[in-house]
Each structure stands twice: as structure tokens, then as C-alpha cells.
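Just below sit the structures, each encoded as C-alpha cells.
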Structure P
């Protein structure tokens, strides 16, 4: 009698039970926030979200992200959108970030939860629309639905008092200098900020989740976070923002994306990825300046813009190397 591994048993359950399939898709939605099509990575990421929420004093963030993921995947399933994309969690990861972002920036209320459900459902159609538009250039949708919908609700909030966006001055503790010994913990914070959390423990969980699927990507993610800190400090960025990882999380996502979509890793590709990371830091600084009058965060827009540009160029590089 052949004994099946846990993974094999789980795959069998997915094929025969719709509930198990929905759980798998939901976990992959968490994993896809860092481009990991792995249910176990997603489970570890979800644990990191729960930890990050408690560390931030907002334990509802874990539940909000879960509600958003369920709503998005259910919507995609009902409308029979791309089956393969649905199974990989592509329709759920933007909703996951929306479920974390809106409660982070808005006060907890019934109106907020209705917005989370609404935004999660809308993110599915925006994901499909951008996927259709971008497929002619072989580009992924990435987090553009999350960015657009979060901006939409935050910009609408001053006119819709029920959302009641709080003004917070607790961005970071004051600091006048930066010590090299902080690079390691602050690099982990940069990874935690991908999910909008300022928690080293959550960052460790996200690193573990990455390592479960790819050690190489984990190394690139950490190096990207550290390099972003160095570049931001070298060019005089505010130490408070750097220490919180606010210049790192977009660089982390850029590195993960470029590594994922690049071919063989030779020295030219490595340098190319490092240049993309550096460009992401400057793009972040520029967008902070542009968006400051509107009082909205840049979110993951620097990562999206640089990744699209670099992936378009990468197609030519890969073609020339064949």
C-alpha cells in the first residue's frame, strides 16, 4: 500500500472537495502578495498578518484581510473568470492588501467593513481588466487594483464622513542618526511593510514564508531591503521613514518580481535587478513628493512602475541572450 505525503493528500482533497479548494485558493492569495504561488507560504503569511495586526493594536486586520480574500475569490468564482488564475490566487491578493490597508488608514466602523467587502469585489474586475490590457505586452497586473481602489476610498473619505480617516502623527519615533547595527532589523521591517506592518516578528514570518517556496527569492528580498536602506540614507532620506522600512518594501517587491520573471541568473541579470531596486527607491521618493498635497500614501506604485519598465526591457534582454 502506497502512503501519500501530506502534500499529496491535500492535493487530492482539493480535487474532490470544493471547500478545500477554496481554502487552497485563499492561502495562495496571501502567498501571491509576494508572488509566491504556494499555499504553505500563504498560510505562514497569514500568520504574519495576524501577528502584525496585534503588534499594531488592530487585531481586526487579520479578519479584514480574510474577509476581503473570501469576497474576491467568491466573486471571481461566481463570474467564472480565468480558472487557472483563480486557482493560483491571482484574484485574491489585491483584495488581501485592501483588507489590511483600509482598516489601517480608516477608523473601524460598519461603514468601513462594507467598503472592504465592496472594494474586494471590485478588485476582481479591475484585476481582470488590467490583465486583459497588459497581456499584449506580457506584463502581470501586479498590485495596481489595490493601489487604485485604496486611493479611491481614501480620496473619497473627506467627502464621506462615515469613513472618518484619522490623521496620525505616529509615523515614527524621532531620530537624529542611524547606526549600521540597525540595518538587519530595519531590513526585516522593510519586508513586513509589504503587508503594511511595522513588526519585526511579522517580517520574520514573511521571510520564512518566502523561504518555504524559494531560498533564492528570500535572499534577494532581504538584500533589496538592505540596499534600499543604504541608498535612501546615502541620498539624505528622512531617517524616521528609512527606519520604518518605508523605502524598502517597494524595493523588496521589485526584486522578487524581477527574479521571478528573469531567465538564468548571470552577472548581467544580477546587476540589472540591483539597478531596478535602486530606481525603485528614487521613484518612491519622487512619488512621495507628488502625492503629498493629496495626503495619500504611495503604497506599492513605485514597485509597479519600475517592474513594468524593467520587465519590458527584460524581454529584449532574454531574447538577445538566447
Structure Q
């Protein structure tokens, strides 16, 4: 069976749900040899996984979660695939905190740094916000502060069985794009950044298959896995059964384009200081603007703004008045 699956991948043939389920289940159990696992991940990368294959693989990871996944919250997640190698500030995390501070319920799924100098968990920890360890912890945090940080290793424990293989391969595999798809709280609204333009429509189709109500999949012309302030951004917007592809221009909404160098950070402490500066309204440059763009996208797709323009104006206004800062301090405790 294993060799037949590898042969199909080498021939460029998409795998069935049963084949993906079988292979991924064996990998996540640690029952597959390192040689077979590495061969599978490499062959799948060369073929390029289809939306169906990614969807089937995400189902295996979600099936391995030992949680009761029912809740009544309308949740939003802002999360990128990472892997854009830009070492920029933690845009999706800061944007998530902005949205939580205006009452949007956020289930932020993330990890420590992999391809960048500061991961989302590194920033959250530097701010003194707990990394939620369980389903109940997450729901309690959302109920109390509109925000939960679901630290991926605490939920996806089976990932430890493939960690050494991924490390040895030293290249992106399907696991790099599964992270934003396997949030344990299954948010129905999402802004997802991808490191490759070719993934834009693929990931949009996966989100549709997962039953997401509204979402954006984004990729900057400059390669960022965010809505960029340094260039235009490709967007695939999902609204139920419909996907609309278009190009977003920050300049159309009155934002000034900036150099990507203005967004680069070196440490969690620097990321923390920038976050505090944005909330204190002492930082009003491109670092704030890119967070307004991405938080605005979240406000829009979650149904809390009629347009992107309204979303950007509302967030900027509440940053200026200090309303967001006041609520942010409550999240910090």
C-alpha cells in the first residue's frame, strides 16, 4: 500500500481520501518509517497537494485532537502559513489583539518562531498573556477577554512524531500550510496569509470545504503572508459558496506604501515594544498601518463592518481615542 501511494505521487496522481487518511494517520501515530515519511512528504511537495488532499490531511490532524469541540462563539482567526522569510513584526497577532480590544471574539492559533525571528507565541508570552493549554482554558479566555491564544503544541501533540523528519528535510512541506487549517476551536471566520501566490485559490477552496462562512486568503506582491503595506496584495475572498479574487491596493484607501525594512524586527522584546506603541498611539507609521489593514480585514470578514473602508476608519479612530488601549490593558490583566 505504501509503495503504491508513493508511485502515484511520483506519477503526479492525486491521492484519495482513504490514501491520505491512511498515510497521515500512520505518520501521526509514529508508525511510519522515517524513510517512507520523508519520501511521502517530498513526493507530495513535488506533485503539489490539491485542495482535496490538504482538506483530507487537515481532517486527520483535527481527528487526533482529544477535545470536545462544541461551543457557541462566533470566532475569528488571523493566522498565516509563515515561511515568507521576511522577519517582520507579528502582524496577525497584533491585529488579533486590536480586534479583541473592540469586542471581536478571537481564537488565535499559533506557535513559536520557525521561519521568522519572533513567532506569535513569543510575542504573546512577552506580553504576559497566558498560552492556553486546553479547550476549556481557551473558551474561558474568550468569554472573559474576547481572546485566546491556542498554543499549537499543547493541542496537536501527535506532531511530535514528525518534528524530527521536518527538521531534517529543511524545506517546506504540506505541514507548513496545515497550521492555519487546524485551529481546535474551528472558527467560522478567518484571514489567512500564504507564502506562495499559487496557494491562494487552493487554500480558499480548502476553507470552503471546512465550512468557513467568510474568509480572506492573502498574499502580498512582495511575498508577505499578510495584507502588505509595502505593495499591493492578492486576495481570494470567500463568502459561502462564492470565491472572489482581486487585487487590494493600500493607496486606494489613503495608506502610504512603505519599505519592508521598516517592518523588520529582531527580538520578542522589540515586538512587545512595537505592540505597546501601537496601542498607546505613539507609533503611527507603517507598523501601525499594516496592523490596521489586517485587523480591518478581520473586522470586515467577521461581519462587523460593511466595507473595508469602514473597518479601517473604525479601527484607526478607536486607536486614536484610546478606546482600544483601555480594553487591551484589560486583556493584559
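None of the figures in this text is laboratory data; all of them are computed from the coordinates on show. What you see is a predicted model; the values in this text were computed from it and never measured. Cβ atoms are built from the backbone, for glycine too; each structure is taken alone.
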**Q.** Comparison of P, Q by mean count of other Cβ atoms within 10 Å over residues 25-32 - largest value held by
**A.** P
(Q) Say we calculate distance in nm of label points 7 Å out along Cα→Cβ at positions 33 and 281 for every structure; which of P, Q gives the highest result? (A) Q
Q.
Among P, Q, considering only FRET efficiency 1/(1 + (r/R0)^6) of positions 89 and 145 (r between Cβ atoms, R0 = 25 Å, to 0.05), which has the greatest calculated value?
A. P
Q | For distance in nm of label points 7 Å out along Cα→Cβ at positions 81 and 233 computed as 4.1, the structure of P, Q it came from | A | P
Q: For the read-out relative contact order in percent (Cα under 8 Å, 6 or more apart), a value of 19 was computed from one structure; give its label from P, Q.
A: Q
Q. Distance in nm of label points 7 Å out along Cα→Cβ at positions 9 and 217 was computed and gave 2.6; which structure, P, Q, did it come from?
A. P
Q | For Rg and Dmax of the Cα atoms in Å computed as 19.2, 68, the structure of P, Q it came from | A | P
Q: For the read-out helix-only ellipticity at 222 nm (-39500 (n - 2.57) for each DSSP H run of 4 or more, over all residues; to 500), a value of -14500 was computed from one structure; give its label from P, Q.
A: Q
**Q.** percent of Cα pairs over 19 Å apart, for residues 57-184 alone derived as 48 - corresponding label from P, Q
**A.** Q
Q) Which of the displayed structures (P, Q) returns the greatest value of FRET efficiency 1/(1 + (r/R0)^6) of positions 17 and 241 (r between Cβ atoms, R0 = 30 Å, to 0.05) on calculation? A) Q
